[in-house]
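Colleague: What follows is a set of structures to go through.
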Structure I
């Protein structure tokens, strides 16, 4: 576990020192998506459940956070709490339906549910349709810290990201996490040992959806915007790409994968629609050359889990 702590300290140090040389809003976007990818990885990397609908949690929390802050006038921490609770509730309801199936059927059900949520937000009056909820006030954290200050906002996002990451770390290394890995490896054997696998999978799905919601709620406060982009099916595909690129079933992989994808989108923006083509080429190269993902290959090389 010593090398894991070193890796965590290096990651934390990078995000603490990086604003000196990199645009802070860009780094905040990286952290939001890194947390989203970590949440997704908890489900697929450790539970073996491939969800094609994770964007619904990111988008739902984004709308909930933006609506609570702008219309109800809640403080940022309460808006974020409300957003996370909404994502948790949605994950529980959709999870009850989805985990009855396995493999590709599970993936298709999550995609169908996500599309239903997308069309609901497209039509719902409070979401602003295709315009989204704009000019979301960042407010004052605990009534003291003014989040319109970029430094204060950055510290807030960093604390949320590191807190979410440590929560996932704790889940993965808990007895619950070990049972989850056992279900991923061999579900019939886990059943024969007396574990209620459906209950474990549902809990993993709810936890994953809740942390994804935490990322979505934070993102809408950072950009002061909640839009349909975050609920669209392409966002669910993007998080799969981030996780596979970084390393499936590794703790730090999704963070690296998210950083690579967001950096590409940011610096290749002038290519327009060609960005997705370039992403596709890089993804193909990664799948052929780094079968375990970037962090997965590093972990294999040093023979220690990351």
Structure II
């Protein structure tokens, strides 16, 4: 490895009596002590010993992320080098099998959903897949809650592999994506690597996504998304979201899928989002990958 990463290496599954894994799971984690234990518990609940090969990559952490992950019984790679793309590459290097699941540490995915994703990845012609996201709006502010509901419906037709917190690659699909470049939007890069018929959304699988609790936290995320989309465009990869139009919002209101007040909340935040993006882009558009405390629970585990 190129940056002095340290890995915990458990016994060979073949010698320990464990089964050979049916899937590898990479979890990049930067200061995720507050959420990583709960996510790993849900991921591993009901699994057979060795069924899932799980690697948590603790990158540039200043908290107990690595310790908490080790207590969950998974492999841990530690590196002082920050960056999600780097963490994904390091975890990918030590995976034991295909298909491979790439899972954000703050997103929860059950073993049943993983198995459904593995089954979908085995279908002819499928190179990549993702679950259907479910928003956990517990603790989200009133304005942010309205805005999230509108935004989720607007981007649903374009999302596929992006914005779900999880994507799965077959061995052939992996060859399209890796080595992963240093991009802001890794899921956008992955989404743009496949034609629509090569990527599928698996309705039997669900990922629990915790959106930003406040408008301020959401704006920080959205600026990052827009800058990431610009970077993808420069690299020749289309953004997963497509271009959101006011007519689409009008159709949601006309169809009574969202209320007029929901739409007003969304438009207000959208204008703030675009103004902040222009300001930050003029300043150079530098974005560092880190933890969004605005969607986190209190530390535990």
Structure III
């Protein structure tokens, strides 16, 4: 579902935006911050048990008023993941400032204000309140952008949101992703509290470790020992986490490396590089091991694959 507005009349600065917000979320009242033209767009998808929306708009304020709440039966929380711009969410006398990568929570059963002075973009996760722990509402501070682990969690949430919004998702797949997103959000404070790994909810920690592998697969030292050191847990615990995926840590790492090498061999700008240079740059140390893995994944040896891709 999609909504967009670009008002043409000066006496209606938001056009249909209030109705668009109500259709996509709950009844809200938009208010101007500056005398500038407004444009806004919302793209929304159901990912039971929650709904995911991408909101892009010019700077403005939205209010959830007591009159809106009195006429509503909704029991939702908005968990907003800031993508662009700077946001300010005020509720119950508490203020949350959101830079890109941060989360902010707004409970729709009580009045709130969300303000963006300039153009912004965010993902809004509309989550049933019952799925979130009460501790999330006690003066929430979810500045994920402040730590490396928090940033990894932020990227994971954004990736899942993009997957759901990209279209073509089966209902069962969207529901699976939606359930996992709700778990990640519910346990975000554990990540930010810098707890020992064994005390962090398993799906959260596994997602963060997978994100780390995706970004650092070119590190020749990357493996279970490196993950154990990075996330302050035992190697045994790392192996137990990855057992739930059906693949070992090494298999996840090698899959990332092979994918990177495959892209490089298909890229004409890398034609001057030797296969060994490509393999070593991706994190492999043993060229024979790389050749075997590459053929297992792609059906051809690297040299044959490059030759076939060139024709």
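Colleague: I have 0.05 for FRET efficiency 1/(1 + (r/R0)^6) of positions 71 and 215 (r between Cβ atoms, R0 = 30 Å, to 0.05), calculated from one of the structures I, II, III. Which structure is it?
Modeller: III
Colleague: Relative contact order in percent (Cα under 8 Å, 6 or more apart) was computed and gave 22; which structure, I, II, III, did it come from?
Modeller: Matching structure: II.
Colleague: A value of 61, 43, 37 was derived for Cα extents along the principal axes in Å; which structure in I, II, III was it taken from?
Modeller: II
Read-outs: derived from the displayed coordinates by stated rules, not from any lab. Bear in mind the structure is a predicted one, so any value in this text is a computation, not a measurement. Cβ atoms are built from the backbone, for glycine too; each structure is taken alone.
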